[in-house]
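Structures given as C-alpha cells follow.
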Structure 1
Amino acid sequence: MTEAWNQNLLYLALLLGLSLPLGTFMAKALEGNRTFLHPLLRPLERGLYHLAGVQEDEDMGWKAYAWSITLIKVIGLGAVFLLMRTQASLPLNPEHQANAATDLSFNTAVSFVTNTNWQAYSGETTLSYLTQMLGLTVQNFLSAATGLAVLMALIRGITRRSATGLGNAWVDLTRSTLYILLPLSLVFALFLVSQGVIQNVSAYVHTAGGQVLAMGPAASQVAIKMLGTNGGGFFGANGAHPFENSTPLCNFAQTLAILLIPAALCITFGRLVKDRRQGWALLAAMTLIFTGALAVCTQAEVRGNPALTRLGVDQVASQAPDAEQPGGNMEGKEVRFGPGPSALWATATTAASSGSVNALHDSFTPLGGLVPMWLMQLGEVVFGGVGSGLYGMLMFVLVAVFIGGLMVGRTPEYLGKKVEAFDMKMASIAILLPCAAVLIGTAISVLNAGAVGSVSNPGPHGFSQILYAWSSAANNNGSAFGGLSVNTPFYNYGLAVAMVLGRFGVFWPVLALAGSLVQKKHTPQGLGTLPTHTPLFVGVLIGVVLLVGALTFIPALALGPIAEHLALR
C-alpha cells in the first residue's frame, strides 16, 4: 500500500518542519522572554502569581521543587477521586451517571494525575460532563505542565554553575500552561470542531430506532489529550469514535499533534543549553528509532495476516504468497482509516506517552503489536511524553557518556558538568524502576488465577495482553492492548501502583540529579572530552537505548508476540 508509506514520509516531514519554530517559541516562553503572546498573557500571568502569593523570582532547591510538583499532583488526585465518587449528586450530569466505584475512582485519579490516562471504563457510560471537564481535562493540562516543569529544572541543573536553585516550580507550571498548552489547545480544538468533533453539554440523543448517540464537550478534551500526550478518550472507543475523530484529515492532524511538542522540545533544549547541535543530536536519535519502529509496524499491518493467506481467504495473496494482501490486516481497524494510518497512530502514541488509539492493538499482527509494546518498554523516550520523554532520554545520554568515559579512562562529562557516582545512581533508578514495575507486575499477574481469568485469549497472545497492560501503566502510556478485562480490584489497584512508580519514581531521581548537577562548576572541554553532538554519539545513544530494552524485555517478548509470530509462519 503505497499510500501508507507516502503518508509516513509526509508525517515525518511535517513533524520535523514544525519542530523548529515551535521549539524556538517554547524556549523563549519557558525562560520568561518576550513572545508575541506576552502583551495579552503577561498581565494575566502576573495576576495569577499575585492571587497565589507566588514570588516570581524565588529560587527553589531540588527538594522544594520536587515537593511542590508532588503537592499539585496529590491535590489533583484527591479532586478527581472526589468528583468520581460524588458525580451523581453534582451538576452537568444529564444522563444521571452513578458514582464510580472506589477502586475505579482511585485508578482513574492516579492515571490522569500521572499523565498515564489509563482507562478501565468507557467515558460515555461512566462519567458526567463535570467529571470529564473539571476533573480529567484539567489534569490533562497539569500533568503535561509538570513534565515541562521537571524538564526545565533539569536543564537549569545542567546550565547553571555552582548554584543551588533550579527555578520556581509554580512559575514553570504557569508558563507551561499559559503560553504553550492553552493556546495550542484552543487553536486545535477549533480545528477539531470544524472537522465535526462534537463540543456541547446536551443530553444524549435517543433515535427512533432505539440508538443512543452520546454527546458532550469532546473537542476541548481531545485537543489537550493529543497535544499533552495524555491520550484518555472522551468516549470508550477513543480515536476510533467518529465524534472524537471525524475525518481522515482530523485523524492525521491528531496523529501529528501527539509528537509535536515532544519533538519541538529537542530544539528547545538546544537553545536553552546554548548549543543547538545538542538538540539536533537528540532529535536525530529519537527520529531514527521512531522511523525504524514505524517501518516494521507499517509493513506488518499492510501485508496482512499470513495465516489468512494460507487459508486462501484472500485469493490474490494466496496466488502470490509473498505479495501484500489487498487492504492489509483490517482486523480491529476503523474502515475510514485502514492499516496504514492505524500503524502510524499506534507507533506515534506509544513512542510518546499518549496512549490514545484509533484501532485495536489486540488485533494487530504479532509483529505489528510488538512494536507499540516495545516502544513503551524502552521508557517512552523516543520523543516520549511532554517534558518526560526528553528528561528520560537525557538519563540515557548520561549512561552513554558514562560508558564513553570508561572507554577512554576519564571522568565522563556532559555539557561541561562531570557525571559522577551519585548522578549515575539517580539516572539508573529513573531508567530501571519502570522496567522492574513491568516485569514484577506481569509475573504476579500470571501467577494470580483471578488476573489470568481476565485474559480473553489463552497462550502467547494472552500473555501479551498482560505484559502490554503493565508496560502501558508503568511507563505512563495508558493505551490498552484490548481483550483484557481490567476493571477489577486487582488490576485497578495494581496498575495504579505501577503508574505511581512510573511517574514519581522517575521525576524524583531526575530532580535529585538536577540538584547535584547545579552545584557543580563548569569544566571546559578538553582533548579527551567526548563530543555529544556528533553522528558517532547519536549511534552510541541509540545503541544504549536499544540495548537496555533488549536485555530487559526480550525474554518476556519471546513468550508473547515473538512466540505468536513464529506460530503463524
Structure 2
Amino acid sequence: MHFLGATDKIFILVYFLIIAGVSIWSIRKSKSSPTDYFLANRNLGWWVIGASILASNVGSEHIVGLAGTAADSGLVFGHYELHSWIVLTLGWVFVPFYMRSMVYTMPEFLERRFNPQARRLLSIIQLLSYVIAKAAVTIYAGALVFNSLLGVDFWTGAIILVLITGVYTVLGGLHAVMYTEAIQAVVLLVGSGVLLFIGLDKVGGWHGLVSSLPKSKLNMFPPLNDPHPWLGILFASPIVGIWYWCTDQHIVQRCLAGRNEQQARRGTIFAAYLKLLPFFIFMIPGLIAFVLNQQGKLNMTSTDTAFPTLVKAIMPLGLRGLLAGGLLAALMSSLASVYNACSTLFTMDIYQKMKPQAGNKELVRVGRMATAVVVLLGMVWIPLMKFISKGLYGYLQSVQSYLAPPIAAAFLLGVFSKRINSKGAYSAMVAGFIIGILKLVFELLQTQLPQGSIFYQFATMNFLYFCIYLFLFSIIVMVVVSLLGPKPNEEQIKGLTFATTVTKDRAASRASWNKWDVWLSLIVIAIIISVFIYFSPLGVAK
C-alpha cells in the first residue's frame, strides 16, 4: 500500500471494522436451520434485496472487466450492463411462480415443473458455471486488483480474498451475505462515481472525452463484420441475461429471501435502477483510461488493468482509500454470493437427495464444506481462462453463452407453455449442455486443431451467433419431443405456468403491486432505450 496515505488506510480499516461488526451481528442472529442459513428466514425487505442483487452481480470481474473491455473494444458490451429490463422481468414474470412454490433453489423449481432428472442436471450445470464463470473469474479479478492496486503478489491476494470472505459467509449464511452486501453496494457505487467525475475532469469533461475517442468505441451497434456484430449481441445478450437474472441461483436466491411477493418484486425494481449505474461508473472510466493512455498520461500494462491503474494515476490521497474500499467491497460481495449459492445448490439439490434423513445441522455443515471445494476448483481453473477469449469480460460472456441457452429455454417455455413436458425439457437440456461443453473444450484445444477443419470452424465460431443457434436448437428439441409425447399432468403443473395459475393466486399477485410499481418500471425501460439511441449511429457515434 505504498501509494496510500494515512487517510486511505484509516478508511479501509473503518470499512473492515463495519463489515466485521455487521457480520458478527448476522452470525449471532443466524440459526442452524436451512431456511435461515440459505434464505435468511425469508424475511428481508425490498431495499436489502435490491442492493444485494446489485452487489452479487457487480463484483471484481465487472469493475476490472468492464473498464478493460471499454478500453479495448468500446461500449459494445454495454448491452450486457443495460439488462435492467431483464431484472424487471425477474420481478414481474418469474418471482410470483418462485415465491408461490416455496422452493430453496432453481433446480428444485425445475423438479416441480418437470422431473427430478431436470433438477439434478441443472444443479450440475450451475455448479460447473460457478467454478469456471464465477469463482475462477472473481478470484482472478480480485487477485489482479490486489496486485495492481495494493502491490500484493497475485496468488497471495487470491488466498487473502478467499479466506476473508469465506469466514463471514460460511459462518453467517445468506443473512450475513446480504446485509454486508447492502453496505458494500453503497461503498462501491460512491467510490466508482467519484472516480468517474475526477476522470472526466482530467479529459476535459464529457465533450472532451467524446471528441478524443474513435467513433467505433462509442458505437453499441457495430457492423456485422465486427468481432461483436450488432445482430449477434442484440439477440445473444438477452438469452444470457434471462439465464443469469431470472434462473441463476445466486441472483434469484435474493428474491426467495423476501418476506413476500411485493417485497421481492420491489427489490427487483430497486435493483433495476441500480443496474443502470455500472454502464456509466465502470465502462466510462475505461474509456477515460484509454484516452489518458493514448495521451501518455497513463501507463496500462494491459486493458484489464485500466480501472486500478486509473485509480493510482488520478485519485488524490484520501480518496484512493475510498476506491480501494469499493474494490475490496466488490471482491468480497461477488465471491460471497458464489459461496452461498454453491453451498445451497449442493446441499439442497444433491446431498439432501442422497441423504433425505440428514438433519438441519448436518445440511448446514455440508453446505460449508461444498463451498470450499468449489472455490478450490475455481482457483485450479484460472490458468486455463486465457485460452477461451481475449479479456476478462469477453471470457465471462463467452463461457456464459455456451451454458445459458438450454437453461433459459427450459425456464421460459416451462412457465409460458403448459404443453412442454418433462421429456422434452430434459432432452433439450442434455443436448444443449453437451453441445455447449463441446464448444468450450474445442475452444481450449483450438491451437491443436488443423485450420480449415470442421472442428476448427466450430471452435472459432463467434460466441454470440453460437449462443443464438444453441438457444433456437434447444427450443426446437423441446417443442418437438414434447409434442411427440403425452401432455403433462394438469395437477402436477398447477400454479407453475401462466395457464394453470388459479384465480386466487392471480388475485394475490395483482394485489401485490400498484401504479407506482408500473411507472417506476416503465421509466427504467425508457432510460435504456435512450442510452441505446445515444450510443448508436443515430447519436454520438454517427
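Rule-based calculations on the coordinates, nothing more; no lab input. Source: prediction; values computed, not measured. Cβ atoms are built from the backbone, for glycine too; each structure is taken alone.
List of remarks:
- Which of 1, 2 yields 4.7 [distance in nm of label points 7 Å out along Cα→Cβ at positions 129 and 449, calculated]: 1
- Which entry (1, 2) yields the derived value 67, 58, 53 for Cα extents along the principal axes in Å: 2
- Entry that produces -23000 once helix-only ellipticity at 222 nm (-39500 (n - 2.57) for each DSSP H run of 4 or more, over all residues; to 500) is calculated, selected from 1, 2: 2
- Entry that produces 17.0 once mean count of other Cβ atoms within 10 Å over residues 273-280 is calculated, selected from 1, 2: 1
- Parent structure of the calculated result 0.10, given that FRET efficiency 1/(1 + (r/R0)^6) of positions 97 and 225 (r between Cβ atoms, R0 = 30 Å, to 0.05) is the read-out and 1, 2 the choices: 2
- Structure from which 1.07 was derived, Rg/Rh (Cα atoms, Kirkwood Rh), for residues 89-192 alone, options 1, 2: 2
- Origin of the value 19.2, 72, where Rg and Dmax of the Cα atoms in Å, for residues 81-288 alone was derived from one of 1, 2: 1
- Relative contact order in percent (Cα under 8 Å, 6 or more apart) - highest-scoring structure of 1, 2: 2
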